[in-house]
1. Quick check on the output: 29.4, 102 is Rg and Dmax of the Cα atoms in Å, derived from one of 1, 2. Which one produced it?
2. For distance in nm of label points 7 Å out along Cα→Cβ at positions 22 and 78, the calculated result is 2.0, so let me know which of 1, 2 that is.
3. Taking helix-only ellipticity at 222 nm (-39500 (n - 2.57) for each DSSP H run of 4 or more, over all residues; to 500) from the coordinates of each of 1, 2, which one would give -26500?
4. Which of the displayed structures (1, 2) returns the greatest value of relative contact order in percent (Cα under 8 Å, 6 or more apart) on calculation?
5. When you work out mean count of other Cβ atoms within 10 Å over residues 14-21 for each of the structures 1, 2, which one comes out largest?
6. Comparing 1, 2, where is distance in nm of label points 7 Å out along Cα→Cβ at positions 6 and 126 highest?
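Only the coordinates and a few stated rules stand behind these numbers; no lab work does. Computed from a predicted structure; not experimentally measured. Cβ atoms are built from the backbone, for glycine too; each structure is taken alone.
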Structure 1
Amino acid sequence: MQARQAQIDGDYEAALRGYRGAVVKIGCSTGFVPSRLWFEVGVCERAVGAHEKAVDAFERAIEANTLHQESVVWLARLGMARALEDLGLHKEADAALEPCINELSSKAADSENVNWKLERLAVTQDWLRKCRAKEKSTTGVSR
């Protein structure tokens, strides 16, 4: 897929054009857009600074997860938290992570995937803390 190569090359505008075209094409022909495609749209939207569109795409990735692709939902929630943080919506960013935290604290967590999930959650939470500390040091205020 050309969109994926453009994304790898860092040409997020071209990648977005390709992914958006795929959303329209697949959506029109099947009435359904795969969650992974919405996830990639969210990643690219965030990369070009369209944080609200990124949040929307990540939400769609979670909603479209009819195949129960747990990894896509996890990545979408983490991406959504970062996009919300980019918008300065700290409480909403934390809320986007709540389902991840709740799942890991429950005994139902799949032991095979726990390390993968803990690592990604920790990286995202660390990133959120650094953003907030930077914001506070430059403005003296945390939202």
Structure 2
Amino acid sequence: MFTFLRRGIFIVTLLVSLTLSTIAAAIWAFSLSAQLAAAGVAHAAAMSRAVAREKAKGRLKRIMVAVPIVGTAVAGGFEYYEYTQWQEDNPDKDAGDYGCEVAQASAEVMDEVLMELPETVRPSEQFVQGYIPECEEG
């Protein structure tokens, strides 16, 4: 009888410890998945911002090299295409929001683009910054 009781206590103790270990491992796994999801969101936001910067840089270069009339029409076509793509991703926003987003992204890369121009044709930073609209955050 004593052996049976001793084995029973051992088995119950083993089952309880394994159950608690399983619960602890599950909590740890859920915690790690939450951290991974948060890191993924932060990475996606950073990648989206980098893509926006590169698009703004390309847009500024296209506009700067646009030849009169034909070049301006082509630049307008590029801009309209990018606006329609943006509108698909942001259906609850309007053209004003797009303009502000483009202006803010363009302002961030303006110095890089201007530094690539020859000094003789490079406009002053104050001249260019004067044309960038003030937008509300949000």
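1. Comparing all candidates, it corresponds to 2.
2. 1
3. This value belongs to structure 1.
4. Once relative contact order in percent (Cα under 8 Å, 6 or more apart) is worked out for each structure, 2 has the highest.
5. Result for mean count of other Cβ atoms within 10 Å over residues 14-21 over 1, 2: largest is 1.
6. 2
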